[in-house]
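Each structure below appears as structure tokens.
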Structure 1
Amino acid sequence: MKNKVEEGFETGNWRPLVLEIEAMVLAGVASPIVLAFTSASLSLLLPITISATLLSVSAIILTAVITSYIDADFADAINKEIIP
């Protein structure tokens, strides 16, 4: 992030920094939604096969994996879809 701030000051191109910040915001917004969806989905398995601890750990891991795909390129792709 420091390099992107320096690039913004040196060249006036703030786009990489803005995309990085936008990606962090998107990941922050998506994380609770993904966690809720994952927990609800996995809770269907609770009475059948797995314990509550395993359910919680699985939900946290799946949330981390899914939100790790949100980066500056993903934010740029969303921007291109919304604003042609």
Structure 2
Amino acid sequence: MVERAGVLATIGNTPVVRLERLVEPGMAEVWVKLESENPTGSYKDRMALAMIEGGERSGRLRPGQTVVEYTGGSTGSSLA
């Protein structure tokens, strides 16, 4: 387990909330995970952190090394 501090500690620790009025009582329980509570508001924060930590563990990425990602979407924000 990797010890994280600051904003990295919030990634993946998003709340799970039960939606009580979505279906008729007794039919089902509906739970949602609020990935929007990640630092960039995206589920991709979890993926980006796993990529960086995995690269560091394997030795392919050293702490402080530059990561280049061609993206026009939220993956780039998550990696930043």
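Where a number appears in this text, it was derived from the coordinates with a stated rule and is not lab data. The model shown is predicted, which means the values in this text are computed figures rather than measured ones. Cβ atoms are built from the backbone, for glycine too; each structure is taken alone.
A value of -26000 was derived for helix-only ellipticity at 222 nm (-39500 (n - 2.57) for each DSSP H run of 4 or more, over all residues; to 500); which structure in 1, 2 was it taken from? It was calculated from structure 1.
State the single structure among 1, 2 that was used to calculate FRET efficiency 1/(1 + (r/R0)^6) of positions 10 and 26 (r between Cβ atoms, R0 = 25 Å, to 0.05), giving 0.10. That value comes from structure 2.
So if we calculate mean projected area of the Cα convex hull in nm² for every structure here (1, 2), which label has the highest result? Could you put the intermediate results ahead of the total?
Details: 1: 6.8; 2: 7.3.
Looking at the calculated values, the largest one is 2.
With respect to relative contact order in percent (Cα under 8 Å, 6 or more apart), the largest value across structures 1, 2 is given by 1.
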